[in-house]
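Before anything else, here is the set of structures, which you'll find just below.
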Structure I
Amino acid sequence: MATRPHLLIAGKTGAGKSTVLNGIIHALLTATTPRDTQFIMIDLKRVELSDYMYIPQTQRYADDGQSALQALQQALRITDTRYADMSTRRLKQYDGSNLYVIIDELADLLTTKATKAPAAEMIQRLCQVGRGARVHVIACTQHIPTIPTAIRCNFSDRVALRTTTAQDSRNIMYRAGAERLPDPLTEHRAMGYYVTGPGPTLYDLPMVPADELRRVVEHWERQAA
């Protein structure tokens, strides 16, 4: 999933969005170095991404509306700088590091009056132009209908976790089925991974133990120090 342009992770509360997101981050932290991978993290709940605040891969951590807008502006500046560099060197694809803009609870950012319009505009542009510059958006939400269609359609790859209704499932992967996924609170955890073209495929959730995740984070924190 980390090699794809952009990724939307959606499902009801407790369905496993954090599990998937931490699994992706863990894979990047164990397979790459800060020269290869950087993060800009937007964490309005100040819970899901705070553990990654002090690792060298994290260029910016935003935990409120104003800092979130500044983080998106930074991501756009990086994107524009990379395209200018590509133009100078006549490249079709940026040949440097990957930048992941990770947004926990996208709906909150897009429904808050102060951030709604500017955030929507910047996220849409990042999704449209980021691919060539190796800037990827990974966003989580439990309120998929509140995400504007203009933004939603730019996420060609989506993870559908258990939803409350069949309509919620269709909002994520254009067909029902996610409402019938195993209940993550009582059963085996599974997810539908939707890619434009082939359609959805069923996978187990990538489960990374908390102590393993902490070990990797502490390793990178020591490197930063």
Structure II
Amino acid sequence: MSDRFFYPGSLHVGEVLLTDTEAHHLLHVLRAEVGTSVELFDGRGTVASGKVIELHRKDAKIELHEVHNAPEHKRLTLLTAVPKGDRFRWLIEKATELGVSRLVPISTERSVVNPRETKLKKLEQTVISACKQSGRNWMMQISEVIALKDALKAISESTTILAGHPDGIALNEVDLTTTEEIAMLIGPEGGFTADEADWLQQANVQLVSLGSNILRTETAGIALTSWITLGT
């Protein structure tokens, strides 16, 4: 399998120039040579295969000979409170690998972490790395932090919304076979408050149980995402 690189521009048959972080990886980590086979993806479903034809100190010229588009599958949105420390980066990495389309950090009554836009921007590199490793061709989008109620207002009425909650129904009672858009809600440490849980139910959100054990925020997000992507 060819090594994969993110290319933010337009992919087309012909020559393109790989620069910046991706060129550094090709040149100084993989130590590629002229003739090395590579695969480029633009994060919007377009994938191209080709080979290295020129190497320079800070960039590499790639000749692309085959381009195709990869369809995006079921659209998944993960609305989650932000866990502490490096656990958020881990959550973003795993959500990308599992096929989440968009991750929306939410603020709730018990939230203790509200990352700034600059931190969220830096985490885009985690998404790129996870796409390269997993073979994913659609970039997961990371939104700005938004309040729980405002976040739900931005979701279309046709979307099925599930929220992790200890008093929710069992996952095997949920039918997702007829829906193409799913949103998952995960609360902070301590969970949603009683008022928030009542409001979610009034907003036609299905509360679902993730088992008898108390899960950390990032574990709950990955558990629910895995159940949806692997079981539906």
Structure III
Amino acid sequence: MSQYLCHEDPTLFDVECNVIKAEPGRVLLSGSSFYPGGGGQPADRGSLLWAGGETAVSGVESRGGQIWHLLAEEIMPSGTVVAKVDPVFRAQMQRLHTVLHIVNALVFQEFDGSLVTGVQMSDSGVARIDFDLPDADNERLRALEPGINDVVRQDLAVRTALVPLSAAAQEEGTLRSKAVSPPAQSDGRIRIVEIDGLDRQACGGTHLGSTGEAGEIKILKVENKGRHNRRLRIGLVELAL
């Protein structure tokens, strides 16, 4: 994987590009700023425009090392097109993903380095994150909510960097998933997302520029999922409640 354009320039939503290959309902483009999804974050949504019309982009699929844009219609555009990312949906995913990093950081600190076992974000403004916490008190997890919102209010800067995987593996707490390896760049480096003074971990998703942009969150539910897993459902207050 080379670095995604959405990582290089998070404010770029519209990209003029060429159709390299087309099949009914899907196109391979010379470039776009669509995030293809991964790590529990769904792919960007948006549209594809060309001289002959417009259609929605319903998903993004990696196939044989190539990123295909899935179309809402069984059509085969050609030539020059404009790939347009939906900025509202992207912003919602950035908010949820950044908040999940805050949750992850506080659980990692408070529960002896517990690792993540699963993540899922949705367009309802709700996300879930699972931790390997066999003996955790659910009320203690629920009590993290004020601390999460305090980090949001502090408006801490969120930065990214690319580092060699070998270096990241030697840095305690950088690799947080129990089962999923961090996505590597074509040169073997991985992307690190750092919340200033709070957290630093490998991640390939899209994020805010600072925690204050996330807005208030609520822990909606804490559940036991099997003998080891604890699941926290969190929501962006103005969307999920």
Comparison of I, II, III - label where mean count of other Cβ atoms within 10 Å over residues 153-160 is highest: I
Assign the value -6000, calculated as helix-only ellipticity at 222 nm (-39500 (n - 2.57) for each DSSP H run of 4 or more, over all residues; to 500), to the correct structure from I, II, III. III
Comparing I, II, III on distance in nm of label points 7 Å out along Cα→Cβ at positions 73 and 161, the highest sits with III
Identify which of structures I, II, III gives the largest calculated value of distance in nm of label points 7 Å out along Cα→Cβ at positions 33 and 193. II
So FRET efficiency 1/(1 + (r/R0)^6) of positions 9 and 89 (r between Cβ atoms, R0 = 30 Å, to 0.05), computed for just one structure, reads 0.30; which one of I, II, III is that? I
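Throughout, read-outs are computed from the coordinates displayed, never taken from laboratory work. None of the values given here were measured: they were computed from a predicted structure. Cβ atoms are built from the backbone, for glycine too; each structure is taken alone.
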